[in-house]
Structure I
Amino acid sequence: MKLKIGLSIVVVWLGLTGAAVELCSENIELLATLPVAAQGYEVTAWGTWAFVAAGPEGVLAVDLYWPGRPVRRGVQSDIGTAVDVLVRSLDEIYVLCRNVPPTGDPGLFIYRWNGVAGRFEQRSFAALPSGQQAETLDLQHPKLNVTTRSLQGTSGLLIPVDVADPDHPDVGAGLNLRHPPLDSMKDNLLAYAAGGDKGFFVERLPGFPVPNWSNPDPRVDTPGSTNRVERSGGLCYVTDGLGGLRVMSTADPHNPAEIGFYQLPGAFVAQAKDLVLDFPTAYIAYGYRGLQVIDVTTATAMDRLAWVEPEALEYFVRAVALLPDEDLIVFLSQDGMLGVVQYPRRPPTPTPAPDVNNDGYVDYQDLFLIHANWKESYPTPTP
């Protein structure tokens, strides 16, 4: 009760002290926001499209052809609760779902996106083990690794799915993980996992040489609750909720160690959730502290490069995706608000004279202004 009252006071105070606008660093630009669903779980991007796992609403597509004017184009519903989505190409879109009808078990859908018709076309479906709650996908083509945890929350599985032929996915035997994971990624014969309140842990997979393994539970107990893990250069980068971004060395995999962290101030507000790592830059969905761009070149001295923060706690940023060729970042809030950001910020592309409002586009708004100016400059003749 104290927490709820405290947050309410903060929201009211912020609402009274300023308008609800986004606070951005000077080198980043918030191009647009668009409510796309009632709930948001995950977002990914490819080409000029963003794809959103929208929970009970299924998976939906957003057209980013004009990044400043995103448009929701299509949805695939009645597939259960969509919790994660990955794209290898517009012909291979992987959607992970819980509660797939009619059984209520988890499952993996593979779609093709028809942008002209604005619809998803199902290629195949793979049922996943019952009694498990689907969490995340990790694509290492031709393998797709699915992270699940038991409904009792006592253990988890890393399930390999062969997607060399997307029309005929082959689900392999699940590999047991000793802690229930929220996310994991496989690297050779080891799995690196974010285990929520269990912190970060390393799991041996079948075939790993056992004689040198001295620690029965190689794990780092973090101050928060781990959510996502990415790996680069022998280091694991882990979002840790209230604990921010933590960096783990796995040079000695049976004795992982934390070597650095980055944590924004703001109790109960700055919660690191999703992560995209494009070394040396990390893009983090940071809860009510919005989107954060972090320089992770040196794990012991990470620095914030850019940010977009909602001033009055308007939305909780839960997921993030990257279009590096376009310098675009897409973020998603837990209540289905999609945001499109440009980083680094670019000056508007010069356009011809018909760009009356000088916004970088020639569109219906310019047509309206031209028409209004014409009427003003050339009044209708009278007798």
Structure II
Amino acid sequence: MSAMAQKYNAINLSQGFPDFDPNPKLMELVTKALKNGYNQYAPMPGLPALRTAIAEKVRKLYECNVDADEMITVTSGGTEALYAAITAVVHEGDEVIVFEPAYDSYVPAIRLNGGLPIAISLDYPSFGINWEMVKARITANTRLIILNTPHNPTGSILHAEDMEELQRITQNSDILILSDEVYEHIIFDRQEHQSILRYPKLLERSFVVFSFGKSYHATGWKMGYCIAPSRLSAEFRKVHQFIVFSSPTPFQHAFAEFLQDEEEYLKLSEFYQAKRDYFNGLLAESRFTIRPSAGTYFQLAGYEAISDMGDMAFSEWLTREAGVATIPVSVFYSNREDHHLIRFCFAKSEKLLEKAADKLIRL
């Protein structure tokens, strides 16, 4: 869709990245690290100062004490962490439960490692998890359950009762958990992010993945990290070292210092909620159906009052004819389930959102 946006000179609200720069202070810290000679390999698990800063953040946010040396690994983005975790534990014939619509890296990584993705559709239209269905799909071959909260592409979130149910389902089993929490700081309406890190019994069996890129408007830097118990981190690192060995050193130095400013990530929910509300307010005059996103910087929209086309065809038409590029939600389903929904990214300037809305309300 980004390619189509370029071809037709359309406003790109498809791919998930901000159109604004990171905090100037953060960019200055990267420049300082470059000039101070931090340009060679960092330690394979990550710069000790950065891992210590992450551990302190986790302690304050989630009242969770993690060993910075043994439980935290700095990665080249959240997607690398997801791939390393899957590769570390999924083998030929293992079954992995994936909730769809799902971020598009999960299933290919499972298949590349010989695993079998077991797709379970999230309930529509709430996009919550049907735990009775999960119980029914668990077998002796179930190796891993992949979670994503806040959820891309739907913007839904998991609640405390979801985590408690997951704990009941996995207790007394060897099932592992991979929790994709890259949007941890982008959650709206004063709701609390239900991280696996809040639940010690779940953390014992989990890889938990985070992203600096999502939290600091720097997706192109490809910086993230994974928190897991020592025994799982050891296996994770065996894979990580042969994917990239270590992640960019100047960025690690910069984040180690910048993480001390807690306000920078604590204010993120308010920042993006203002953008969500502004964009949805602009679309109030349109014929799109909007159920406000609970998290992430994505907003789903139904277009049933505009067209009866499938979502792929509609997205292509919208890009080509209306000049706004979006993502059809069906592409996040293995069976291309189509609820006539499209996904907008609102991590954009107000000026760009206004230009897009002006085109959308004419439909």
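Rule-based calculations on the coordinates, nothing more; no lab input. Model, not experiment: these values are computed from the prediction. Cβ atoms are built from the backbone, for glycine too; each structure is taken alone.
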Across I, II, relative contact order in percent (Cα under 8 Å, 6 or more apart) reaches its greatest value in structure II
For structures I, II, calculate distance in nm of label points 7 Å out along Cα→Cβ at positions 42 and 274 and state which one comes out highest.
-> II
So Kirkwood radius over Cα pairs in Å, computed for just one structure, reads 21.1; which one of I, II is that?
-> II
Comparing structures I, II by mean count of other Cβ atoms within 10 Å over residues 146-153, which one has the largest value?
-> II
Upon calculation of helix-only ellipticity at 222 nm (-39500 (n - 2.57) for each DSSP H run of 4 or more, over all residues; to 500) from the atomic coordinates, which of the structures I, II produces -11500?
-> II
Identify which of structures I, II gives the largest calculated value of distance in nm of label points 7 Å out along Cα→Cβ at positions 58 and 330.
-> II
Figure out for me which of the structures I, II the number 14.1 belongs to, where mean count of other Cβ atoms within 10 Å over residues 98-105 was derived from the coordinates.
-> I
